[in-house]
Structure formats: structure tokens, C-alpha cells
Structure P
Amino acid sequence: MSTVLYDLHEFDFWTHWAWNTDLVAPLTLGTWNHVRVGIRGILGDMFTEQDISGPPMPRLAVGLCAGTVHPFRANTCMHFVGAVTNNATIYNVDNGPARFHVGGGATNSLKSCKKIGTVITGEPSSVTGPVFTEGHGQPETVVFVDIRRMANPANGFNVDLFSCNLSQPPPDWDFISKATFNEKMLQATPSLLLHAANSNYNVYTSEATNGALSAVNVSWNRSEQFGLYDLQVVKFS
């Protein structure tokens, strides 16, 4: 049975336009084996901004961390497990609906990872995105990060990614509502137009050594705005 542990909606968080920031909140996880962290958001001003490129390399991270004091962006990051964008450029694509496309179609543009201190250790992926776009001022894409304990929990976690990873969305795309976001977050195998799952990425790490995961963490390291409309955490088991 799935349980919503955390639910942040745009009307609850008035500064939902964020930049150079970590959003981090404690969770009451208890004993768990499978948790999903999901976001619904808009990246930057798609109609006026140029491509987003480094330095610093643009990093959007979504996942869990150990406590609330040392989250992803901190040089003293204690222990983060989840997913992070992994391309030097996020392209503003202006043919068709306005959108930002991480990597412009290159693979491994979103990868599962852990971060301890300043070191990000990730698993290469086939993800060619994610893509962020909007319709009528509302997001049309989501990113879900599923974190499962391995068969031997001491070895770490298995991370699954779900995002929009196509470079050419059709011009008649509809926005994803809060209700749809909530519905898909509770589905064991979600499906959405032009979204795809990329599964079975192993993140080898130790909670005993690096700190127990106990908080949700969304991180964005750039001065360009990121509009976080929804952040939710669901516990499946």
C-alpha cells in the first residue's frame, strides 16, 4: 500500500521560484524498502532565456539525503542518493512548444547517483533528457525517482528514473495537472505521454557509514529560475 509522506504544492510554498538553493525537509520514513520522490516543475523562462551552461555545470538533483543540515549543494554533503542532471548544457529549444532540454538529446543526461562531500558518483544511463516544458503556465513534464533497497541493504540502492526524454514534443501538448501528478505518483508503474522509465541503476553506498537517509532534497545550483510546482514523496514499502 502506498503512503504519501510529503506533499508540497505551489500554493503552500510561496517562493516556489527557486535559484541557487536546496529545498530539504525531514521525513518520517520508519522501516522502508521503496520510496519515490517526484517533482512537477518548469525550468527557467522558456521564452526569454538562452541555453543554460556552465560554469558551474547546471545540476538539478532530486532524491533523499541524510538529515537537513548537509544537503546536495553543500561541499559537506553528508549522504545524498537519487538522480542528478549530467550535461554541461541545458538547451532552450524554440521549435514547437518552448522547452528546456537537458543535453539536447545526449544520453546519460540524467543519472542515478550518490553524493558525499563534493564527490558525485553516478551510474551511466540511457536517459536523453529530461525535458521541461509548459502549457498555459503549467508544467507539462515530471521527474520521478524511485529508490529501492538492494536485496542486501548493506550494499546500497537500486534507482529507477521516469521522465520526459524526447526532443520533439507535439505542439498540442497538454499540461499535467496537480491531480494527474498525484495519481501517477501513487502508481507502481506510471505512464504519461512522452515520458519513459529507465530502470535498474545500482548506487552502491552504506547508510551505516555515510548516514541514514531521512530527508527529501531537491537542489538547483544556478541563477536561472526553477519553478517547483509540486514535490511529493511516496512510500510503497
Structure Q
Amino acid sequence: MKKILSLLPVLALACFIAQGQEQTVGHQKTSLLTLAGGPSFPLGDCSSTDLSNENAGFAKIGCNVDLQGAYYFTKNMALTGSAFFSQYSLDEQRLRDQFAQEFPGSQFTLSTDHWQYYGVVVGPMVTLDLSPRVLFDFDFMTGVVNANCPKMEVSLEGTQVTQPKDWAIAVPIRIGTTARLQIGKKAYLAARANYIYMRPEFETTVAGETSKFEQQITAANLTFGVGVRF
């Protein structure tokens, strides 16, 4: 009994030190969960408005919503994962201008749907702490997305042609960084920038003819949100 009692001060000191370490290091041995949203900027072929470019996507600035979590297995290394959704409307005015140049003097109408995709990615994450309240995360992730090719209807001189929408599975690559500002013991504000790349293969049938094509989809996302560590 005396030996057990003699160990109590040592155990109390160890608990006190461990608690102090958890309070001073905001990300050590914890999990994170961040909800963020903001604009998404299509890049490359996806945003091209040149009708002579067969891969032009005519995508306008869209939106992105992202739910990202992380689990730290060392002080600065974590396994992170994200579930996300993005959507982009088409630049119909630019499409009309292009059609008017291709078919001058013709009467036509045009209606379009939108590009969109959702998916899940996972990968490693490294955290650098500039101070106990300011931290930066850097991540590299891949996984699976389900992407949507937009529906398009064109009526030219009374003849209507429809390109139906199609969904395709693709493997994306996403690279990102997040700045976190602790505003409480567990809560923080987050500002995130990431780049995503994918190349889904779509299948469409126009005027009875079925064809397959790959569409490069790249975008830069800038999102802001809140999170909690636990």
C-alpha cells in the first residue's frame, strides 16, 4: 500500500504534463473536421470558349463545397480525407456568339445544362504550426469522382439536335493547402486553396450516332469555413 501511495505524486505529475502538452499543441494526437465552401475556377480546356477546340468546356466560375477530416498519427503527419461537390454553368452567350460566327444569318436557339462532379479523396497531410493559434496544412489526395457532362439542345433552322447528359467515373488528383486560425479551445477558422485534375470518359448519342470522348476537367478552388478538433 505504501508503494502505491508513493507513486501517486508521480502519476499526478505525468497527467499534468500530458494535459499541458495537449493544450499547447493544437493538432497533436487529435482529429479535425472542416466544412468549407466558395468559388471554383475552371481551368484549361474546361474553361475554353473556343468552338474550334473540340475539348472546349465553356464552363463559367462555379461553386465548391467540401467536408474534410483528418487524423494525426504523429505530431505533424496525418491521414486526411475529403467529400466534395462542384458545379459550373455554361457560358451560353459565348456559345451563341460562336454559333453565330459559324452559321451567319441562321436562326437558332440554344439551351444548356451544367458541368458538375462529386467525389471522395484521401491521402497524407503535413501540418506546420507557425504559432499555437496559426497552422498550415499541406495535402495530396486521390480517390474517385462521378462527373456529369452537360445536356445541350440546339435548334438550327427548325432542326433540333440534342446532346444528352452523361455521368462517368474518374480518378482525380487533388493538391491543396489550408490555413487554420484557432478561435477557441477546439474551434478554428479555415481558408483553403486546392487544385483538382481529372479526365473522365463520357459517352453521348447525337442524331443516332454514339461516340466516346475524354474531357479534361481542372479547377482551382478557394473556400472558407469553420472546423473543430476533437
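Bear in mind these aren't lab numbers, they're just calculated from the coordinates by the rules spelled out. Just so we're clear, the structure is a prediction, and the values are computed from it rather than from any experiment. Cβ atoms are built from the backbone, for glycine too; each structure is taken alone.
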Open item on the list: So if we calculate FRET efficiency 1/(1 + (r/R0)^6) of positions 131 and 195 (r between Cβ atoms, R0 = 30 Å, to 0.05) for every structure here (P, Q), which label has the highest result?
Closed with: P
Open item on the list: Ranked on Cα Rg over 2.2 N^0.38 Å, which label among P, Q comes first with the largest value?
Closed with: Q
Open item on the list: Suppose Rg and Dmax of the Cα atoms in Å, for residues 115-202 alone works out to 19.9, 67; of P, Q, which structure was it derived from?
Closed with: Q
- [ ] Consider the structures P, Q: one of them gives 23.2 for mean count of other Cβ atoms within 10 Å over residues 107-114 as calculated from the coordinates. Say which.
- [x] P
- [ ] Name the one structure among P, Q that relative contact order in percent (Cα under 8 Å, 6 or more apart) of 35 was derived from.
- [x] P
Open item on the list: Given 0.10 as the derived value for FRET efficiency 1/(1 + (r/R0)^6) of positions 35 and 155 (r between Cβ atoms, R0 = 30 Å, to 0.05), which of the supplied structures P, Q does it correspond to?
Closed with: Q
Task: If helix-only ellipticity at 222 nm (-39500 (n - 2.57) for each DSSP H run of 4 or more, over all residues; to 500) is computed and equals -5000, the structure in P, Q - done: Q
Task: FRET efficiency 1/(1 + (r/R0)^6) of positions 75 and 99 (r between Cβ atoms, R0 = 41 Å, to 0.05) derived as 0.10 - corresponding label from P, Q - done: Q
